[in-house]
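What follows is a group of structures, each given as structure tokens.
Every read-out reported here was derived from the displayed coordinates using simple, explicitly stated rules and does not represent laboratory data. Since the structure is predicted, the reported quantities are computational estimates derived from the model, not experimental observations. Cβ atoms are built from the backbone, for glycine too; each structure is taken alone.
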Structure 1
Amino acid sequence: MIMKRKIYDLLVRWKREKNGTTALMIEGARRVGKSYIALEFARNEYDSFILIDFSKAPARVKGWFDEYLEDIPTLLQNIQLHYKKQLTPRRSLIIFDEVQKCPRAREAIKALVEDGRFDYLETGSLISIKKNVENIVIPSEEDGIDMYPMDFEEFLWAMGNEVMMPYIRGQFERLKPMGEFHREALHYFRQYLIVGGMPQAVAEYAASRDFTRVDSVKRQILRLYKNDIKKYAGTALARVSAIYDAIPGQLQKKEKKFTLSALKDEARMREYDSAFFWLEDSKIVNISYNTTAPNIGLQLNEDRTALKCYFCDTGLLISLAFSARGIVTNEIYQKLMFDKLEVDEGMLVENIVAQMLKASGNELFFYSNYNKQDAESRMQVDFLIQKEVVTSRHNISPIEVKSSTGYTLTSIQKCIRKFGQYMSTPYVLHTNDVERKDGLVFLPLYMTGLL
């Protein structure tokens, strides 16, 4: 099954605009589709290519990047001889797959780009951890792009529906209700929530429509993540594992801010900040930081000691959360599909909103203030996003996420009253249709990725 991904167009643009003057690094979580898209790009856009998979490459191939770093013609000749492929200058691509397993190859990018004969595409995970950058010079000739699980539109494409998202986008731009198509779009969205965006899981669902088989695929990915933690987390292993295992429980709370005391009595962020960084760098989680004042620029008031930790993919989160409860998988999936699960779905809905906001280019922030003396200042806003160009006024859009039909809007209304001069459009994401009311814009959850 061909999986259509938006990142492909970005690769084509890089090829056209950079014309060999930089390499491109695709970074993302394991099994997110990096190798697949690199191969599709190579097959379609070049006369020939070589894929060097450093998770399988023999020691002698890795050794060449030490031995011939100052003799690029010999290095390139050896690569072509080993892989039995003749490359053509300016019409061929070399892919360094899982390049974190051969840091010297990444360092060689500078010399290879300067040589100018071929284009270079890298894929990797855990690119920034100390083990993978120690004793090498990171090449300035390397552009980077993050790859995320499939977004809702890519999921619709995989389901064979290429007309729904253009209609959703048009209604969003005009702020018009979806009308009779709202129920259909929401049904697709619930499938996306359950299956998630990992390409293997989506492909299985597209082929079989069998949630049990999909769950088996997702559990394989979760085992891979656990094994990666054991293999690569090093001295942070115990702390990384503790955070990973605690994510479902932390998101199940009404206040989803990560409570370190759940890991260890009197735990402090300085003990765990490197573990959170490891998980964020691996792209296994999406971190949202508290901003102490939602005004001109969110980063200016970022409090990195207060955070929410979302799983990278909500489909994976479901398999992680409910496997621990020993509930029959197929029963869980059927109840989720028809909104009959006897637990608060808030954690799943907030997690997928975080996932969709991140994939559409937003950094994640929230605002939480528990002022005991001043009730008007006491509020919790789920997400804050800001305009690309920061000005002195009207930069920030507060977002409240609602998983049920009965809800209050106290916090977002307080936020608007207190910080109104800095506020752009305030949004409420819910299960109902588009509506404008009392200065708020209400959007169905499936429109999140358009913000």
Structure 2
Amino acid sequence: MADPTRIVILGGGFGGAYLAQSLQKHAKRHDLEITIIDRNNFFVFYPLLVEAGTGSIEPRHCTVPIREFARSSELLMAEVKDLDLAEGEVVCRLIGDDRDRRVGFDHLVLALGSVTRILPENIVSGVREHAFEMKHMTDAVAIRDRAIELLELANATSSLEEKQRLLHFVIVGGNVTGIEVVGELENFVRDATVQYAHLRREDCSFTVIEGAPSILSILPTHLHDWSRRNLEERGITIQEGLTVKEVHGDHVITSDDRRLPCSTVIWTAGIAPNPILKSFKGLPLNTFGGLECSPDYSAKGMNGVWGLGDCASIPGLDAKPMPPLAQIAIRQAPQLASNIIASIEGRPTKPADVHVQGILVPLGRHKGVAKLKGIRIEGFFAWAMWRAIYLMKTPGWRRRFRLMMDWFLNLFCKRDYVQLGMIPASHREFHGQLRTGRTNDGVGSDRPAESD
């Protein structure tokens, strides 16, 4: 009896999990042995990450168990240590174990995702020490905890100037993620002030700093202009064509040498491929550290090695690399599965054919903007469309029902403005000031940068 064809997927995020699910349809016919390696046994439905962090929905309602999602695949909760491409083996270490293991493969898929792009210290200093990211559930909840702690501190502070510094939130990056964050955070923080006797809504301020000429540059001019006006009417300051060159515990320095007092900086200024790729010898990488792929998802110059999602540069039909979006990774997965099966059967593979179907951006307070197949929508209807589409995209009917109930209950019940204990105690003090909490980026996850 012939040995099964071993397919190992590094990363159990959107791309990796959906690929495993697609391959399972061919598992019996082609005797496939599918293994996912990820340091977590779940992936986060990222379009709902910001709402989960601020308490609009329960965090567990936007986490998807990989074992449930890809039932016929084997999952190893492990960190990838190395690749032995010559022997066809992945060197990994199970979480909680102290020894390396080797997992053999006939086909290897790299779906390791991305990390927040942190520029070198000589360009922007202090980001790693003082700024939050928005890549993981712990990031989202830690920002919520940070906001509550600052509200408590500001309420007990007599100095108006100090109150305003404590409650000034700076978001660096006016892309989809940055605008989602500021829209939801402004709603959350200002609504929370009613519970504090010595705070007013006006004590809270929010600034978005975007290096491009406009926020949401991925959208048509009409929509990003409408978004800017809507946010500014809510008292959110939009600084376009501006960057940050220094991040400190109590202020930031902008590229025009202005000093902005603040206590929280959220860094959403782009992404980069998972840096672990650079530690693997023999992979074709581009100048950004991403896996260079042919149009059929195969790593250039290699047999049996494939790329998927944020960590891979895959040319579309227009020869340009496909953007790192959640919707792209999800739709890449079945195409890559078909190409892997074609390779096993000795048939020609097909080039990638995935394009952006639309962009939906919630702005908070029941407003949003959307571009779907040429149709441009703004306001309440765009926000309602965002919720309806992502409700149906959420994996599993039970999870959809829970999500729908969260949204329904929010119509009648106020959120609880309490901490969830996500800021480590060791991160709370910095030169006498509260400092940001941080989490380590785990190896082995495909994490699309923007919600689509």
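Computing P(r) over Cα pairs in 20 Å bins from 0, in percent across structures 1, 2 gives 25, 55, 19, 1 for structure 2.
Computing distance in nm of label points 7 Å out along Cα→Cβ at positions 86 and 182 across structures 1, 2 gives 6.4 for structure 1.
Among candidates 1, 2, the computation of helix-only ellipticity at 222 nm (-39500 (n - 2.57) for each DSSP H run of 4 or more, over all residues; to 500) that gave -9000 used structure 2. Which structure, out of 1, 2, was distance in nm of label points 7 Å out along Cα→Cβ at positions 70 and 190 calculated from, if the result is 4.3? The read-out was computed on structure 2. Kindly point out which one of 1, 2 the value 22 was derived from, the read-out being relative contact order in percent (Cα under 8 Å, 6 or more apart). Value 22 for relative contact order in percent (Cα under 8 Å, 6 or more apart) corresponds to 2 out of 1, 2.
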